[in-house]
1. Computing distance in nm of label points 7 Å out along Cα→Cβ at positions 53 and 109 for each of P, Q, which one ends up highest?
2. Taking 1.5 as the value of distance in nm of label points 7 Å out along Cα→Cβ at positions 85 and 149 derived from one of the structures shown (P, Q), identify that structure.
3. If we compute Cα Rg over 2.2 N^0.38 Å, for residues 77-140 alone for structures P, Q, which one ends up with the highest value?
4. Given a value of 2.9 for distance in nm of label points 7 Å out along Cα→Cβ at positions 21 and 37, calculated from one of P, Q, which structure does it belong to?
5. Upon calculation of mean count of other Cβ atoms within 10 Å over residues 5-12 from the atomic coordinates, which of the structures P, Q produces 20.9?
6. One of P, Q was used to compute distance in nm of label points 7 Å out along Cα→Cβ at positions 69 and 93, and the result was 2.9. Which label is that?
Structure P
Amino acid sequence: MSIYLHFRAVAESEIRDDHTWLAAFMSQAWENDEVEYAAGVAHSINKSWDAVHDLYAAADAHCADADESWSLPIYGGRPVPHSADADPSDPPLMLLEPTGVSQAARFLTTVSFDELWNVVGARFSALGWARQEYLEHHRYLQEFYGQAASAGHAVVKAVWA
């Protein structure tokens, strides 16, 4: 079974702070994923997003002056609660506002992947997780958050099973 964390950048003015509306929006974005990926407004990580979060958490251990920016790329944002009439099959959603998107983009451009890998690489490799896969996740997230921040966009996150 595949499970994905799906990211979608969108102008904050185009968002309704309503779980049912956001779930429909994200569902449509998911159906148009190839076009949206090519446009740089969408990204997803299959199954391993928790490990990507663990990679970024190494910044907290590695940098004495690290703030909580390392948590923004994966788990940053506020949960969007289901409404009473929401479809129970709608995905869990998070909304990261433009300020948080900018903070995530700054973190991703300033943190050294190699330094993070030096902290977690042995543990990840022991679990069979390849450095190249996480480097690619890091690069895609750098590009995605960089473009979203430049546009002043928010990021909506959905978990699809």
Structure Q
Amino acid sequence: MHLHLRAAAETDIRDDYAWLTAFMGVAWDHHEVEYAAGIAHSIEKDYRLLHEMYAECQDADAWLPVFGGRQPADPPAGGLPHPPLMLMDPAEAGRAAAFLAAVPFDDLWSRAGARILSSFGPGWSADPDRIRRIFQGHHQDLRAFYARAAAAGHAVVKAGWF
């Protein structure tokens, strides 16, 4: 399970579910190259907990980095589409960048760390510092990704791959 984020010029993105699915599929096929270029990022399976960590600060923009955005036009009928897609315009990407730049990881962890740690199984509970480092890395990586997207005036597309 991955939440894959891809920054691009808003003019290069179509508000169309089928087109975005193909766009994100190609991006996923080249994700290592795109990570190195700083235009893509993904979070493996921890994204729900990361969202909950951000929500703890109760900032209006806390939802933006992980689950922020809107569903594209024309999603498939019949329930949750696969992959779930979200679009963030450049202003929303900029607000996500500002939120992440303003909130120190230590503050987030002091509020949500115990709850996050409790959600991990026995094999992980023996090493809480490792879990903390993983979430700190997620935070730093998202901060850098959104800072680059905002500086370039880019929109962000998100796909949930299951």
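1. P
2. The structure behind it is Q.
3. On the way: P: 1.58; Q: 1.50.
Largest one: structure P.
4. Label of the originating structure: P.
5. P
6. For distance in nm of label points 7 Å out along Cα→Cβ at positions 69 and 93, the value 2.9 is produced by structure P.
All of the numbers you see were taken from the coordinates with simple rules; none came from a lab. Just so you know, these numbers come straight off a predicted model, no measurement behind them. Cβ atoms are built from the backbone, for glycine too; each structure is taken alone.
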